[in-house]
Structure P
Amino acid sequence: MPAAISCVTLPVDDLGKSLNFYGGLGLTPEERDEDHAAFNLDGVYLVLLNRSDFGVYVESVGHRTAARGTAETILSYFTESRGEVDTLLAKAKAAGGTTTAAEDDEGTYSGYFTDPDGHTWEVLHDAG
């Protein structure tokens, strides 16, 4: 079986607020109920799950749910152009996210944003 990531699940405090944020980025959930929403991102699912429900899963293997704003991962999104980096960062800011200005570092143009729960996203274009 080839290695692949099929799903990334993020804990959220307010599902409605998170849906508004990701909707502002142009995403529409494929599935949704009062506890979660799932977006099909070209074969990889992004799932937003209420923090209390998320805790049930991670506590079953001896972990605690990270507090809001605690970063344990960076989610990266690769774009087709530098302009797309700027556009996505602008959408994230307009949707209420915290953003950094994109910078060029040895041929890679990238910037960062956080969603309402403090999850960190990197948006980048690699000219190489």
Structure Q
Amino acid sequence: MDARSLEGIGLFSGLSKKELETLARWTDEVSVPDGHALATEGEFAHEFFVIQEGSAKVTLNGEGIAELGPGEFFGEIGLLETERRTANVVATTPMKLIVMFQREFRQMELEMPAVGNRIRSAIRARLDD
């Protein structure tokens, strides 16, 4: 993945060029069509997503709880806290996503604790809602 793809994403703002290049080695870019299920409640979590383009709907027990768009992320709670997905996420438009798998995510937390702390802070905020 190209580090320039990460530059405009708030979660990674303030990282140096070298840090962005390191992060880019741990991530992949994927495109998915409208209607694609990205996360299913109760399934094991293996990846974390950051939205570059498009939008997705988050549901829990069949009820819409959030709309996500560019710069937002999901999958972190299941990846870090519960091991299982806590909600359903479905693309509502074609999407371009940055994906990081669990092993790389753990490596990122070790080598780039500032980014890991940002994500953990976001988790605490989401769980407190």
Structure R
Amino acid sequence: METKPALEATLVQEFVGNAHGNFERVKELLTQEPALINATWDWGGGDFETALGAASHMGNKQIANYLLEHGARLDIFAAAMLGKLDVVKAALEAYPEMVNTPGPHGIPLVTHAEAGGADAKAVLDYINSLED
């Protein structure tokens, strides 16, 4: 398998940073460099974040869905925000301790579900039922 050079760190940081809310810039950067789709930025101290992770804790469904449509790797945090109850249930049934696993910036799973609003209410209710 051919080894490719690492992506420019400033480009990864810009992509992940903009995925918090700048949809137009995310599209521009991904068009410019498709390999950014699963790139991860380390904000420091092991606080790793992908663009999907950024969109997820911000509740930005437009960016999250765009990234998923372009090959981003779905994780439990994005699934929670997007209201994908079957995905969240399957993950938590297999690994119940994940309900307490922090996401990017230490943001908990329940907060991602809250960020999803009405679309994620069933996920939020399910997570809250586990804590009772």
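Every read-out reported here was derived from the displayed coordinates using simple, explicitly stated rules and does not represent laboratory data. These figures come from a predicted structure and were not determined experimentally. Cβ atoms are built from the backbone, for glycine too; each structure is taken alone.
Assign the value 0.7, calculated as distance in nm of label points 7 Å out along Cα→Cβ at positions 86 and 102, to the correct structure from P, Q, R.
P
For mean count of other Cβ atoms within 10 Å over residues 54-61, the calculated result is 12.2, so let me know which of P, Q, R that is.
Source structure for this number: P.
Match the computed value 24 of relative contact order in percent (Cα under 8 Å, 6 or more apart) to one of the structures P, Q, R, and report its label.
It traces back to P.
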